[in-house]
Structure I
Amino acid sequence: MDRQQLLQRLDKGWRALKESYAGLSEAQLTEPGVMGEWSVRDNLVHITTWEEEALKHLPHIAQGGRPPRYSALYGGIDAFNAQRMAQRRDLALGAVLHQLDETHDRLVAYLQSVPDDLFAAETRFRRRLRLDTYSHYPLHTQAIWAWRSRVGLA
């Protein structure tokens, strides 16, 4: 997979995520129950968090480094997720949506700026990118569509 193919895969997953919540009202976007107690808004906060993590760690990985383990820093990924959600609990929906788009735009710009060899093979760089983005989006996209179906918004 080259850079262009990867960016297309990323874009396809991103567009599907955006379509999953298109047309929902503010009340619907903030209604709990999409994924456990999480609302659509909470799912979007979570996606932004992991794209921020990609932006934080991919440059280090590109230089041959390894990011610290979440178990050592936070007590595990679930604890990390809970901490990040708590930090953004009071963030207004408009700010959540702005951060979502702004972070994604920064990630795409970063990916367009890195050397081609980072995309040439299955590297730690590509693995981290996949886990934080285009293999992560569908989990939340599917949850949002399933919730919409359950509540009659499909």
Structure II
Amino acid sequence: MSERTLVLLKPDCIERRLVGRVIARLEDKGLNIIAMKMIRVTPELARRHYAEHLNKPFYPGLESFITRSPIVAMIVEGPEAVAVVRNLVGVTNGLEAAAGTIRGDFSSSQQMNLVHASDSPESALREMDIFFSQAELCPYAPAVKPWLGTHEERPAR
């Protein structure tokens, strides 16, 4: 069974023109992008998305960063999508992220780390609802599905 997760390509990803390279990594892994749009995050949207960080000392800088330039918001779908995307992205701090991950290859910052990826299926559900309506989702069956793994490899859910 497929799982869905939210991926945000942050302002530094846009400004550094890395959008295509990040999307290619998601697609190369066999994930489907079933919703995508470029938007400007407003302070209100930032507060909704980062609600758990509102009272932390770093929040003002986080809000300033995420609202400074457009982002690309996506819903990505595939087997174990939350874990798969988190592994592709790498740990939060780009200096500590493994080579071969998006952050390990392109980031050297804790905050300007190019990508947000939901950290759990529960967070993914909450976050997807913040950025997308059901009408904006466009699921599809990829033509390459037979080459992405056998049915026996995927646990039933």
Legend entry - Among I, II, structure where relative contact order in percent (Cα under 8 Å, 6 or more apart) as derived comes to 42: I
Legend entry - Computed 3.6 for distance in nm of label points 7 Å out along Cα→Cβ at positions 21 and 141 - originating structure among I, II: II
Legend entry - Structure from which 24 was derived, percent of Cα pairs over 26 Å apart, options I, II: II
Inset, instruction - Could you tell me which structure in I, II was used to calculate distance in nm of label points 7 Å out along Cα→Cβ at positions 13 and 85 as 2.0? - result: I
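Suppose helix-only ellipticity at 222 nm (-39500 (n - 2.57) for each DSSP H run of 4 or more, over all residues; to 500) works out to -9500; of I, II, which structure was it derived from?
II
Throughout, read-outs are computed from the coordinates displayed, never taken from laboratory work. This structure is a prediction, so every number in the text was calculated from the model and none was measured. Cβ atoms are built from the backbone, for glycine too; each structure is taken alone.
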